[in-house]
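> Below you'll find a set of structures to go through.
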Structure P
Amino acid sequence: MKKVFTTKNIAGMAVFSALSFILYLLEIPIFAGTPASFLELDLSNVLVMLSGFMYGPVPALIVCAVKELLHFITGIGTTGGVGELANTIITASYVIFPSILYKYKKGLGTVIWSLVVACVIQIAVSLVVNKFINFPAFMGSIPFVPTEFSNQVFASLWAYVLAFNAIKSVVISVITVLLYKKVSYLFKKINLQNS
């Protein structure tokens, strides 16, 4: 853990957390005009994933948690913390495998195929999280206690949830691949990444 919490890493995590929070504020509706218009794409997970590649899985999870905590405590989030909890779980499921693998095997090939696996993991986890956390909470129950009504609503919208998370994870992955070397070079140049 000593290597995780170096001054450089902490400064880098702070930068990624702040930038990730700012990107979180820019949400794009994917299914406007449909029953799933509440599903909005933000690009904040690009920075969470970049932090995972640059610093490892623990810093990526910290960046994710800080981003979600800021969203909650600033009052910007309107879900009472439920959306932030769900997003933390889904984001963690997306970043953990690639950031662990990249720690041991670097290279563009590793980045690409690990992000493909991460997309599949995120899609699967998002369906579970939505069924057991989001839909029960927003349909008048409590998280982890689905009701007949929340199950019916989820049954009518699960395809949107699946499509949304497929789109989101692929977009985040493609942008991450395109930015990784540039951001890594910049952080090395300003001395925020260990060589």
Structure Q
Amino acid sequence: MSQAIALFPLSQIILPQGRMQLRVFEPRYQRLVREAQQRPFASALLNPYVHQQHQARIFPVVTLVRIIDFCQLPDGLLGITIEGIARHRIIKRWQEADQLHVAQTEALPSWSMLELDAAFQPLVPALQQIYQQNPQLAALYPAADWYNASWLAQRWLEVLTMPPQLKFELISADHPGPTLDVLQDWLREQQSSELAPPAQTN
């Protein structure tokens, strides 16, 4: 069953069970927040390599979210914390009078809870280290599900920088397998570069 939802386009992504803090300053997104109880909204990933008005500016897989906290920031702007609920695919997208993006979407299946295979377990301390270096991010997850393969893969996708097209392909998959394979290769490359001896100079 399809439904119409508002879109909050971002350069970062949030996925189901993920959390993110946002500053809301544009009038169209202030309206989105005001209307959130009447009309759901979703976080959408921007494609920075196409023009703002191009149809491909927003990738067609988005995450339905809910507001779990809000506050007034020191600069007077509205701050909200959102939590991912479910992935949706855009069927049709348009803009309202104030340029707020709205889309007709359909829900996609959730990634199943899977026990993390031993081969991928080095990804756990690597992500824990990132969280330790970013206390505000770590504070969003008081009950982290580190050894749930789906949870772990989605949290990595939220923090790791990669080409937007690749990130879109991974979040569009039916399970976390492709993401875990990419992450495992990336981590091995990182570890190899750290172990490599420094280049000698004459």
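> From which structure (P, Q) was distance in nm of label points 7 Å out along Cα→Cβ at positions 97 and 169 calculated, if the value obtained is 4.3?
Q
> Computing FRET efficiency 1/(1 + (r/R0)^6) of positions 25 and 89 (r between Cβ atoms, R0 = 25 Å, to 0.05) for each of P, Q, which one ends up highest?
When FRET efficiency 1/(1 + (r/R0)^6) of positions 25 and 89 (r between Cβ atoms, R0 = 25 Å, to 0.05) is calculated for P, Q, structure P comes out on top.
> Between structures P, Q, where is distance in nm of label points 7 Å out along Cα→Cβ at positions 113 and 137 highest?
Checked P, Q; max of distance in nm of label points 7 Å out along Cα→Cβ at positions 113 and 137 sits with P.
> Of the structures labelled P, Q, which one yields -9000 when helix-only ellipticity at 222 nm (-39500 (n - 2.57) for each DSSP H run of 4 or more, over all residues; to 500) is computed from its coordinates?
Here the read-out was taken from Q.
> When distance in nm of label points 7 Å out along Cα→Cβ at positions 49 and 161 is calculated for each of the structures P, Q, which structure yields the highest value?
Between P, Q, the highest calculated value is found for P.
> Which of P, Q yields -0.34 for log10 I(q)/I(0) by the Debye sum over Cα atoms at q = 0.09 Å⁻¹, as computed?
The read-out was computed on structure P.
FYI, it's all coordinate maths here, none of it is from the lab. The structure presented is a predicted model; accordingly, all values stated were derived computationally and were not measured. Cβ atoms are built from the backbone, for glycine too; each structure is taken alone.
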